[in-house]
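Derivation of every value follows stated rules applied to the coordinates shown; laboratory data play no part. Fair warning: this is a prediction, and the values are worked out from it, not measured in the lab. Cβ atoms are built from the backbone, for glycine too; each structure is taken alone.
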Structure P
Amino acid sequence: MTDSFIRPGPRNLITDVEGFRVGNAEDHAARSGVTVILPDGRAVAGVDVRGGGPGTRETDALDPACLVDAVDAVVLSGGSSYGLDAASGAAGWLGARGRGFAIGSSPVVSPVVPAAVLFDLTNGGDKSWGEEPPYRRLGRSACEAAALDFALGNAGAGLGAIAGGYKGGLGSVSAVTPAGLQVGALIAVNPFGSPVIPGTDCLWAAPYALAGELGEQRWPSPLPPVSAQDFRTGTKAARTGAARAGIDRAGLTPGGNTTIGVVACNADLTPAEARRVAIMAQDGFARAIRPIHTPFDGDSVFVLASARRPLGGENRPLAVAELGAIAADCVARAIARGVFSAESSGEMPGYRARHGK
């Protein structure tokens, strides 16, 4: 299997993987939102959490040694710790429809809804919600809105996202092989690091783009020399004195960033294989954002498998490795597409507005 045989699906969205829908819901006054990935049936799942400031729910349940072997939805949300309540809204919506983990003959099911949140509390939106944050409501609304087509950029969990010195956003892509393997990624892009090569208008993930999804871009050759400060700001900022260690510490909040997402596939993965693919998919973060996995990020990737296609034959580990490699490229592409699709918001410029794309 080689990259030259891989093409995007008809929508170039994660929903090109059969058996999955996506719903977005936003609170525009708060500049925050929620995205729900909703499988048609229960999906095998794995997760990898790698950033230094994660906010997650039910990730421990996805350990292959645990009882849970499938999930009913995955929620990505803004709002930091408040946003975890979006999963409760999604769980309530699912449970009311009889979707969840069944125990014996009990008529009551327990929906399994892992979630991850990003930090967007200081983006200028109105967060004066008192004791009633909007996220439970947004979780339900996102489930109601789940469909094959959905918005990118300033939508869902990407509404209030910031990516280094740019407006962040929600990005999604897909990849289909001649053998019928379907892989898709959906990422809410809110990193501490920059998605753009400092001193240029080129996205780090440009070499992985398919079908013109990022316009016409080429890495500069040679790459310009950059410092740690350049990675943060996206510009060649002047520094004064040896006291400046590189990264600008002004205004930094521990855990104040985070890029989160989901990879979906139609393969019949086991929970252990899903976790391995999630680990490999994190490589896409490093291809698209620099620096990444910092103390300020809570980078997390979920993998969902619909099990509609048998994976591999005699050499199943090799097939898992190939799937993980495709997943990593999809993650890098989705990150770049989220930034590319985002519009300017408040004082934060969108990528295309800033560079006249």
Structure Q
Amino acid sequence: MKIKALAACALAIAALSSCSDKKQESTDYTLNVEIDDASANGTMAYLTDFDSGNVMDSVIITDGKAVFTGTVEEPTVVRLSVNGNRGAMLILESGETTYKDGHAISTLNDQYQAFIDDYSARRDSLYALIDSTMTESEQEAFYRLSQLHLDSVVSETMVANIYNPIGYMILLQKAFDMEADKFQQLLKDYPHLTKFQRIDKIKQSFDAREATSAGKPYTDFEIEYNGATTKLSDYVKPGQYTLVDFWASWCGPCKREIGVIKQLYEKYHSKGLNVVGVAVWEDPEQTQAYLAENPIPWDIMLNGQSGPTDLYGINGIPCIILIDPEGNIVERDLFEEDLVNTVATAMGDVPAKAI
């Protein structure tokens, strides 16, 4: 049977080799950032510790370049911010690192990128084996098998690099899908992870996520901006279903989901579907600049920052939540087809693959 051959192919792929976790010999670093944006000249570029959020250094961009120099005690995950825009996440380590065309080039950054590229190639190769000659149940079975294999690759690579920033970066992504007890066991196995502030936030987010899971009443919050205070309850209308979208203008997946929400809004708003956006993790001026060029027909709460996402245990955006007419959460963390089908069912329509 074809599915057996495909399964054998999936299971035969070898796991990734572990990346280096050698300690650096020198604490000196140079980070050369090349910026292909003439309007950025004369503005400030910032280097921020990704874990703590503290600004490590700032330099003025000159002739399309920003050069950061200093010392670092150990390889560290950092974020670049250029011309007021939230920028890339990369690994800062001893020696010289170059960031250009969306890629960071150095020993650990190269190894992390190799992992990403290898994972993408494995995924694409496996999914390409799914074809129309397979029954729907065979396709679903193969997809689940492929996902199990890919998850095992991620887990093995994470553990192999758990003492360097590569393992930490993989964990930050993997934690979104982990059960709370498995996450706690990981911390027991590798207690050094508890030194990271973001790990502590993830621990807190499990409790917050449970308190705002399906079937629980929605949690209200308020946001201050320009001297005014608004609450989520100002926008959640009793007697109507309300879709709440936590997003940011710099987030590509957020903007793709806005396209899905627009279709849902056009189809169901007149039938009682209410939508409200909560802009988080960015300056409100950035949100307003995006909205000026990309109008959205529903209300947007500006300047959410991290308060609302902490309350809902949100570690990544977009996060889309559906609230029922009684104020209870129908479902959360909705995307694409799940979002479409959940809203369609709530509105008394027949779930569909797409609108």
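The table for this structure:
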| quantity | calculated |
| --- | --- |
| For -6500 (helix-only ellipticity at 222 nm (-39500 (n - 2.57) for each DSSP H run of 4 or more, over all residues; to 500), calculated) the corresponding structure among P, Q | P |
| Structures P, Q, by relative contact order in percent (Cα under 8 Å, 6 or more apart): label with the highest value | P |
| Structure from which 54 was derived, percent of Cα pairs over 28 Å apart, options P, Q | Q |
| Structure from which 0.60 was derived, FRET efficiency 1/(1 + (r/R0)^6) of positions 112 and 200 (r between Cβ atoms, R0 = 25 Å, to 0.05), options P, Q | Q |
